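Colleague: Please go over the structures that come below.
Just so you know, all these numbers are worked out from the coordinates, no wet-lab data involved. What you see is a predicted model; the values in this text were computed from it and never measured. Cβ atoms are built from the backbone, for glycine too; each structure is taken alone.
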Structure 1
Amino acid sequence: MRRMLQAPEPHLTENLKKIFARLVDPLEDPVFLQTYTVSIKHEFRKDIQPGGEPKARFNQFAQACLKAGIVPTMATVVRQDWTGENVAKERYIAQYHAMDGLCDMMRTGDVSDRRKLLDKLLEEDIVGLCLQLVKHPLCLMRQLAVNTLRVIAAESFLGEKVSGSFAADIIESVCLYTLSGPDHVIEQMQDPGRTWQSQMIMGRENIPPSISSRYCPRWFAMAQESAMWTAHGLLCTSSPRSRAHCLEILQAKPQILDYLLECAALERKPWYPETQVDSIACEVLTQLFQWPVYMVPGVPTDQLAAVQEREAASQALAILTSRQDWAKKVIDIWMHLQNEDIQKIKGYFARVNLDYGAFNPPDEEAFLQVFEYRGFSRISTLRLIATLTHAADSCGIADAQIESFLHVAYRGSRKVQPLNRSLGLEATFTAIENEQETFRSPMWTVFTGKNSEHPQSVAPENILGPTALIRLFVVLAQRNVLTGIQALQNTPVGLSPSTSLAQIKQITRPDVIRQIIKMSHSRIRARLDKGRERLMLQRDDYGYACAAYTSAAELAAALIALDTHTSGTYATEIRGARKQLVVALSHASQMALNLKHYERALHFAQGGINAAENIPSEEGLDPDFTVKNRRRVKQANDGLRHRS
């Protein structure tokens, strides 16, 4: 067998063709099927770089497999339907290794190889096959389906290929898998007829059910992460999918919002305390409602494409706000984090090996990463709330719902000391949460060494907290509700039980609002400095710097909107925000030009020009900003014309 699989060309391809012809024969000896699917998979696995280091190209063996027809062969093996009580377990094991081998093959290729292999997989309707397998009677095959979807969605380019309605089918399937829980796995480990699956789960044969049933919830929890990374990968593409695409997803399967909100608030379990499932689900929600990369929320634009995208985004948000108890579920994500018992989690980490037989027990670093994940969940929730404020009227969001979000945004605006382990554990955990931000490229970039054109960004809590809070003030002021809160005697109908009348009155006191405005100015300055500092450390990191500048611009725009809708009540405190908006948009435009992202550069520069019009002289804006922005508009238009 080794000689056949390691022969030189052209013998290798001919050997593989003969092997593949036997593999697809339903009458073939099951032991032969298992032996050869395992051996072929191991040939691929030998070529996977340790630690996920980028791989050059498919090697000779992979190239020969492609020529010999490995994709239709393995798809046929997996697709064969074996039912009944006397099916040899070797047939299922062969199916598992056939599909898993294709996943390993994908991991050995560069970008070009992965695209080519994905196209061949799609020709065989591999996604449809996975959607069938995720309902397979055997837990092993369900996990195989989820892991395969993760590979082709997150480690390859499925998100660029599928329609919105098809993406919705996949997201629904992986969400339902995540929410199904591990009971079916435990039951099968205790079933004499199906406990053989433990050899695939734990890597050795003849494992007593008492041991495999103890470990399998942890195994299932890892598959839950794969399920969520699948949904994430469908939306985290190098060039962002349009808002119309995300709208199509939600129109096809609006219930996926209920599932994602539930996944985002899943309780941390003792068998896998290091889980990322909730934070990944939160990121998926922000991806569904993210703004187009060339728009800054709150900065007006009259470009037709931007108007159409904004309309699609508003319609998507309207689907969210039409779901039953949607506001409660958003707040539940935050309260789930707020109420999590850190000491209890630490106990889970201490006992996961003893209680659940963890092969590689999570260490202290894994425990600290929990606070990174919590930070991602926090900023994703704040991002969603801030986004909702821009469609509050068109989506029919009630005053009480806006007021219910106040305490979340207020807590998200907390002042936190920079990370310093000498301050104690609690301060360390809080600092880790507070410094998290998302600047994420597709997962395939990690394994191929290539860059993404548009990493997806979500600003850190110290910027998004005040942004969400100021935007909530804006909506309430726009509705002439903000000043009246102080006179309320009774709790508003529909106010969330997570807050109280006393709390919303305290948050909306004029002196507190003034403190928030003052804090917002300092956060804008710090965020602008962060963008400059990144360029000093990494001179060509224009993408991150651009994200820092646009997030500063969003907060500045929120302050300006508050000034507009409070009739100058806070004009003295807000003074300077217009200048900061111009500065932030100008810097963002230059970064976009450096990246040759001409559409973004045009929008940012034009926004800076518009913001500078009629700006009060006491703001102290240097006229040179407008001169430079006009020059950037010309450069961006020239770039767009040249590209077309």
Structure 2
Amino acid sequence: MECDGSGNATELQAWLDNNGGAIAEDDCSVITWTNDFNALSDECGATGSVTVTFTATDGCGNFSETTATFTIEDTIDPSFNETLPVDVTVECDGVPTAEILTANDACSAAIVTYDEVRTDGSCPSSYILTRTWTATDECGNDTVHVQTITVEDTTAPVFVETLPADATVECDAVPVAETLTATDNCGDAVVTYEEVRTEGNCVSNYTLNRTWTATDECGLETEHVQIITVQDTTAPTASNPTPVTVECFSDVPDPDVSVVTDAADNCASVPTVVFVSDVSDGGACPQVITRTYSVSDDCGNTTEVTQTITVEDTTLPTFTVPGDVTLECDVDVTDLSITGDVTDEADNCSTDLEATFSDSIEEGECAGESMITRTWTLVDDCGNTATDIQIITLMDTTAPVPTVTIDSQLDVTCDAIPVAPEVDFTDACGEVVDVQFEESSTKEDNVVADYTITRTWTVTDSCNNTAEYVQVVNVAVNETRSALREIEFCVEDAEVDLEQYLEDGVARGGRWTIKEGLINLIGSVIRPSETELGVYTVEYTETVNDCPQVREFRITVHDECVVLPCGQDDIVVSKVITPNNDVHNQYFEVNGATDCGFTTNVKIFNRWGTVVYESDNYQNNWDGTTTSSAVGSSRTVPAGTYYYVVELENSGLKPITGYIYVGTK
């Protein structure tokens, strides 16, 4: 009998009343039934059993016995009371709390146990929860409910900070990349950063693509891209060079970009300075020249500065006035060969000047004696006027004369100036009582230029007759030049002192100057690493015995020391051309040079060594045509084998040579 939870009393009583289903018969009397039921056994819950002996007795006391067993059993599982949770798929931050379930049973109390098992997936936030509730009654009957919760992460991480926006900035104001962090709904997120630079049309024009990628533990990503457009729109700056004032047009300095000393740019390291033009105001004395230089940066932004050069001659011309002379009264004072003439007219700017004079006569104490005051005047092209006085005294006596000839003018070089001669004088009438010597020079300190030494002897006799003898020494300052010396430097050399290339015995500390090319020369030091490839000429000047000695150096800055990006194996040269318009082998081709950044120069020779074709900056377009007269009037070379020479500019490679077959038929 299935347990009803209350001892199944009705069913038990009915069973007893029915004698456990036993049947008895008697032929003589009525049968009386009795049993020995006492109580059910105490089993699980409200279950139990009893074995009862039933006795059938007739009227004469005869009886028969039989036994039967009454059993209450529990075979029905308990039932849950609540609505059972169903299988679900949830986000990793939305896992539901486990339900608390209870159960009931018809026969006894029911206990519910709970178990949860986690099965990990491909990442920490992806897994499966298996939740099991087991309801068990006192008889061991149980009911099991399983809920499967599939946990997944489909939500990408989120940046914490405000995301940087796209921007256009000047090249000197590129913002620092932001440091971004991110959060995730289920775990940690890592932010990676990458920046890609795309070059523009100049060094300071480019684009920065900045990418921040936030990745959570399940590989979900959120990406932010910021595009920064960097540009250079600001022209370089520079001050106008210091104005210059010179005496003569020959003194006007050549254009020199180094006078622009403060050129600067907001982005470029060193702006480029070039000479533009000289414009004169057309004046005479003075004349103003406006010299313009252009300062440009790497992106073509340009600023112009001007230097004012004033040409104004304020220097008086020079000459040496003839010495005062005393002559016999019967001489012709207009004969300058007797009275003396100006022979050294000179001016710093003007040429072909001629001194003029005027005389003022003062009669002496006796007839035939007089004193002539001769005023010499020399005027240059700008009206600068120099005057000097010569006194010509006419007397009836003769002043002393030298016993040797005094050269009135000597033209010498700076390294062969003669000493002043020792001169003796004689007098026709009396004793020579006084000789005075004076020497003056027009030489200027630290100026390399011709100059004049004036030596004057003044002699007086006992009658106070005086004569003056003048020697003018014109000194030519000759420049001595040594043979040109070749020096080579690698473009990777940092700093070189040129004085180490001077010969032993040559004094150091002279003047170094640039004669050709634009090279960074500071004193005697150059920096090849800051210099363009090329050939430059510098000079070193020292002064020996008042004469300048110049040593010239030709400096070659090359890149043969630099490891090249390409070698000869990267260059592929055609071996045959068949210019028949069938597309194949139509042109002589030199491939690979462009990819290496080289400029290709080509020459093609026939078997007699005659150039039948040549091209600088060759464009892979020779199809056998020629303008050379070596093939007569034909436009194309005849079929045959030719010799080629391929030179790759700026490659550091030797010329590539070889033979090529031309099939023109």
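Colleague: Supply the structure label, taken from 1, 2, corresponding to relative contact order in percent (Cα under 8 Å, 6 or more apart) with the calculated value 10.
Modeller: 1
Colleague: When distance in nm of label points 7 Å out along Cα→Cβ at positions 22 and 238 is computed for each of 1, 2, which one produces 13.8?
Modeller: Going through each structure in turn, the value belongs to 2.
Colleague: If distance in nm of label points 7 Å out along Cα→Cβ at positions 254 and 414 is calculated from each of 1, 2, which structure is the one that comes out at 2.0?
Modeller: 2
Colleague: Can you say which of 1, 2 returns 2.39 when Cα Rg over 2.2 N^0.38 Å is computed?
Modeller: 2
Colleague: Given a value of 26.0 for mean count of other Cβ atoms within 10 Å over residues 150-157, point me to the structure among 1, 2 it was derived from.
Modeller: 1
Colleague: Supply the structure label, taken from 1, 2, corresponding to FRET efficiency 1/(1 + (r/R0)^6) of positions 390 and 502 (r between Cβ atoms, R0 = 30 Å, to 0.05) with the calculated value 0.05.
Modeller: Source structure: 2.
Colleague: Matching task: -21500 is the computed value of helix-only ellipticity at 222 nm (-39500 (n - 2.57) for each DSSP H run of 4 or more, over all residues; to 500). Pick the structure from 1, 2.
Modeller: Working through the options, I get structure 1.
Colleague: Comparing FRET efficiency 1/(1 + (r/R0)^6) of positions 270 and 422 (r between Cβ atoms, R0 = 35 Å, to 0.05) across structures 1, 2, which is largest?
Modeller: Between 1, 2, the highest calculated value is found for 1.
Colleague: For distance in nm of label points 7 Å out along Cα→Cβ at positions 102 and 166, which of 1, 2 scores largest?
Modeller: Biggest value here belongs to 2.
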